[in-house]
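Read-outs throughout are calculated quantities, based only on the coordinates presented, and are distinct from any laboratory measurement. Predicted model only: the values in this text are computed from it and were never measured. Cβ atoms are built from the backbone, for glycine too; each structure is taken alone.
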Structure 1
Amino acid sequence: MRNQNTLLIPGDFPPVVSGISTYYYQIWRLLPQENNYILCPKDPGWEQFDAQTGLQTIRRRIPAGNLIRDKLLKGLLYAFWTLVLDRKYHFRKIHCGQVLSSGFTGWLMNKLFGIPYNIYVYGSETFRFGYSPLFMKYIKTFLSNAEYIVPNSQFTCNEFMALGIPPEKFKIITPGVDTGFFKPAPKDATLMEKYGLNGKTVLLTVARLDERKGHEVMIRAVADLSSQFPDLIYLIVGAGREEERLRKLTKELNVIDQVIFCGYIPDAELPKFYNLCDIFILLNRQTYDDVRLRGDYEGFGIVFLEAAACGKPVVAGDFGGVASAIENGRSGLIIDANDQSAIRQTLVSLIQNPTLREQLGQYGLERARQSFDWQIISREIMKIL
């Protein structure tokens, strides 16, 4: 007999650091814990993390990797462990955090036992491998049999609706932000001194160092503006494969003193960094002729909400799902991240107009509090739980 227990198979989950893991953790921590279980890998640091939360996490050894063979192996292991756990917990619903691996598990449990399942989609993990007929056949099968498909933005929703899935299956539930944690605060004096920010105009990007995040475009913009605004500083928070190349670029453009690489910063320290800046900017962009062949785009952009919740004006590239995170012209500005002239014009306007920065930041702050607090987002999940 089925009871009230549900199972989430998120794919990414803390202590793994990603926007996706943040999404699932922040929502599920606000749900009733006695009936909602989470099946996730034994990632490094999992024991310490689980000891600090009241979540019903069930950890198993699941291999890492994002190649097709990795996805297939994950799918088989998730299915095996879900079958084993179902004998004890008698799940009434499965929540699948990925189309391929956990989506297979949801589909299998539905076919074997009639258990309904939801699939949460954000785009990149689905279209990364292209559009082979066999591959797309399985994706459509898993999606079509789900009770709900939950995209993280209208952009992502449109991508999946293009596969011919009935529109009534879709329920957009965006990421959110902890407005009690990310909030306006005085600039941290220690960090101001460490990075030499007193009297400076500070730009900030928080993102892994990846080509589509637009760090290179921003470094070139700083070089272009350096003579007009010698007190301009660009802080880069994050680590990644592009770091060496970006550091080399700052030397080539002679902006090594204006571009500061802060490295990886723990989540607990991020509000301090958001509050250091005058403008938050992430110029996400398309980096391939057919992005869906690599599936690499900004499905939403939680960092825009985090910056807004700290009262900061935000600037974003006009590709991906950022239009769900930013109300263009009111909480921030969305521009063509491949248009250096537009970038320059936008930055000059914001640097020279503190009133505009204040207006954008204040509206973004109120919007984050009223529409995107995790408490609000979790209530939307409850409707399809």
Structure 2
Amino acid sequence: MSPLLDHCRQNQWAGFDPYDGLGSRLFSALPLKKSRMARLVFIQAVKRSPINLRPFLLVPKGQNPKALALFISALVRFIKSGLYHDETSIHELVTTLIALRSCNESFYCWGYNFDWQSRYFMVFRHEPNIIATTFAGNALIDAFEMTGIPRYLQIAVSAGHFLLYGLNLMESESELCFSYTPVDKSRVHNANLLAAAYLARLFTKTAGNEFYRASLKAARFSVNRQNADGSWYYGEDISQRWIDHVHTGFNLTALNNFHLFMKNDLFAHELQKGYVYYLEHLFTPAGLPKYCHDQIYPIDIHAIAQSIITLVELAHLDRRSNEQADFIFKWATAHMKCKAGYFYYQKKRLLTIRTDYIRWSQAWMLYALAVLAEKSLPAGVDSR
């Protein structure tokens, strides 16, 4: 933990991101910035480059709200595990996270610290999205549970209200799907299930029926669209029919957390079926996480981190999971960790991309380490 934590702290919790290419001051000076296709090509070219072009393109490092949220949640878990003792840093990170909220919204919510162009829509710097907001909200609840500071929970509740009233809802009498941002109507399962789990957690803190109803309906929407083999496509659009490791892991851990917070096993069969698919189709024969169900490379550090988290949190469904999580961590430490303490981005068949990403790589690996530390807690100790 220490070298990675020291690296992040020395960089003031800031860094580059795979999707921050549009922050280039050189690109911003060109007329091409007005073209959707040019923006998409440029952001992907910067992301896929085997060398880090950002210093040459004048892309600044930044503090990413989702990364800060992961750091907060990781440090809270390290404190509970007895491996870290500086509560002051938790408060400092929470203060920074709150300050980075999206300012033009009625409720507390968060986006990324850079403009980014998806295949479908453009999202501007700090424009809120469901993923950053749920991770920030969970980090605030983690901090509240550790410190007892009421304001942290109040802000987390406001973030829940953003999900309910600030996003586009595709809703029927029994189902609900949240949009990714206020400016789209996409139906993405990992985002929807993360929101369901977050609202379930808020229900345990507030007994708010609006959180309970929306959580249940959102979980039901995505569970009802699970494929017969146990997998989920990334989203419901015809162009979103892929099955990747990271987002499948999100789906499974979110559905598991939904059960924990709701204190039921309503979708236990679907969770078990999804986990069996995950173990059988999203790992190599050696036990490493594949990129997609039909594609091994690149071995991605985010998939490494998510695989550790998923295996540990769903170990009750397969007794081999903890052992596999330990193996993956040891492999990543041997093959994807720099002597400076940080983790590389991707390992391809013949090439390792060594770019240092604060959100995608370091924040996720620190959080995965914290989850690994949690599983060593004595029985009966509340890890949440």
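helix-only ellipticity at 222 nm (-39500 (n - 2.57) for each DSSP H run of 4 or more, over all residues; to 500) computed as -16500: which structure among 1, 2? Could the numbers behind the result be given before it?
Working: 1: -12000; 2: -16500.
That value comes from structure 2.
For distance in nm of label points 7 Å out along Cα→Cβ at positions 88 and 240, which of the structures 1, 2 scores highest? Can you show the working numbers first?
Working: 1: 3.8; 2: 4.5.
Largest one: structure 2.
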From 1, 2, which structure was log10 I(q)/I(0) by the Debye sum over Cα atoms at q = 0.12, 0.17, 0.18 Å⁻¹, for residues 40-247 alone = -0.68, -1.24, -1.32 calculated on?
-> 2
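Computing distance in nm of label points 7 Å out along Cα→Cβ at positions 96 and 312 gives 2.2 for which of 1, 2?
Values: 1: 3.7; 2: 2.2.
So the calculation was done on 2.
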Comparison of 1, 2 - label where distance in nm of label points 7 Å out along Cα→Cβ at positions 256 and 336 is highest | 1
Volume of the Cα convex hull per residue in Å³, for residues 80-151 alone gets 83 when computed on, of labels 1, 2, structure 1
Of the structures 1, 2, the one that 12.6 was derived from, the read-out being mean count of other Cβ atoms within 10 Å over residues 264-271 | 1
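Where does the value 2.8 come from, among 1, 2, when distance in nm of label points 7 Å out along Cα→Cβ at positions 168 and 216 is the thing being computed?
Values: 1: 4.7; 2: 2.8.
Checking each candidate, the match is 2.
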Figure out for me which of the structures 1, 2 the number 2.7 belongs to, where distance in nm of label points 7 Å out along Cα→Cβ at positions 8 and 208 was derived from the coordinates.
-> 2
